[in-house]
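Throughout, read-outs are computed from the coordinates displayed, never taken from laboratory work. Just so we're clear, the structure is a prediction, and the values are computed from it rather than from any experiment. Cβ atoms are built from the backbone, for glycine too; each structure is taken alone.
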Structure P
């Protein structure tokens, strides 16, 4: 695991911005050069936008220098275009590292979009695990925006948001949505809100299962609205992408777990969350 900052117990207040100001130069000194996404992932659970503010403050102060890439720019698949090194670092010292980080970032992002191998991998893992021991959930629908006589009404143009799974256990019906993402920002929060709202419109319990989400959003947008949230922290990739996962962790600090089925501890934790929910509503 490449995380640097403490997660806290939930009782003490942590100034993640100040911690990020202190930790960013330390990380860059070890890595020589970083991308903005990389530094945000390495400093989880700090809010990514706070880490971004801290990074740009250090650039403004002249402690960190921003670099572009002078070689051929990547096309089609998103890849970073800005890189950050200590002010005294010469571009020639980091050019090859920048090239490697572009290539690996591009490869990871390509696997999380469209019809690539890993794009729907996490959903497939949960699809297989939900109906098996120890979970034994009953899946009513997949990719659904209606349940019973209720239908989701979209708040914007286009089709209404749907939920990956509508499933039931012990007479509790959940609207489950899986978010196996590496990028989480403040502009991602509306996506979470839409999924929670969809479940509430269907009069079922929102259940967001995600690699990462900031604590404030998890509490105010899910828990306070009667939902459940499970943050599993490691990006889920299939075994066939093990070499890419290893390279991404080495170069970018991305926490990636390669599996061929949902790890038992994840199923057990989902079951624990369900049991807590059942106990609190009996």
Structure Q
């Protein structure tokens, strides 16, 4: 197939797209063919605009333009989150934030169409960073701890116990080889039950973890509770009231493109990530700082 290349240095993608209009003409679907041709023409013009805006005057490289956009994106996130928070996110999360920034530029320029991808990238950052503090550090403790339903539990409380047992079993399953971090939806319940009397009656798991973590940060469990409230917050726009989990799940699965007005939730999601008073990533990094002291 030739030497390695990139999508932006190889015009095969454009040629493949142009074949669609050719095939439509052959099928006699000329109106649709004309629409595709016009769409491709407009997107090529938008790419030229991107190059002009973000590349040197004497270059025609979209690759260089994208790299420059990523540099602009890094400056944005460092200022928005502050450097300490940015530097203490995982490399993968930092890359995902930059991907979201680039995608947002492309969407605003009309080159891309699907705003849900930006939402997914931002939600995946929260999911990954939460997994580090709610799961990864505690795998051995999770593996060695059991859950038992108290014999004196009332029927009224049995449902509450069952929901906590489900969350506990999820953690046990994720801790088995091959280890895989819980999803954002599962982590929301882990955070919610972190300092929960009913959970603590059934398993010493979180009591063990909190005792351990409090030696490095006395307010660890209180900060976890604050994080839990952030994760369950809803964002209202017209008749839509999605949570982070609902946005993450809808953006990750095909067929949900029309579930939400995606662009209207991006600003709110960014505020949850880094704008006072929420600053979820700052809170997560604070918890991370405490856990990094654990050998």
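Once distance in nm of label points 7 Å out along Cα→Cβ at positions 23 and 255 is computed for every structure in P, Q, the highest value turns out to be that of Q.
Could you tell me which structure in P, Q was used to calculate distance in nm of label points 7 Å out along Cα→Cβ at positions 151 and 183 as 3.2? Answer by label: P.
Each of P, Q could give distance in nm of label points 7 Å out along Cα→Cβ at positions 31 and 55, but the derived value 3.7 comes from Q. So Rg/Rh (Cα atoms, Kirkwood Rh), for residues 47-174 alone, computed for just one structure, reads 1.17; which one of P, Q is that? Checking each candidate, the match is P.
Can you say which of P, Q returns 5, 22, 27, 21, 13, 8, 3, 0 when P(r) over Cα pairs in 10 Å bins from 0, in percent is computed? Attributed to the structure labelled Q. Upon calculation of distance in nm of label points 7 Å out along Cα→Cβ at positions 87 and 111 from the atomic coordinates, which of the structures P, Q produces 3.8? Going through each structure in turn, the value belongs to P. Name the one structure among P, Q that Cα extents along the principal axes in Å, for residues 119-214 alone of 45, 28, 27 was derived from. Answer for the origin of the read-out: Q. Looking across P, Q, the calculation of helix-only ellipticity at 222 nm (-39500 (n - 2.57) for each DSSP H run of 4 or more, over all residues; to 500) that yields -22000 traces back to Q.
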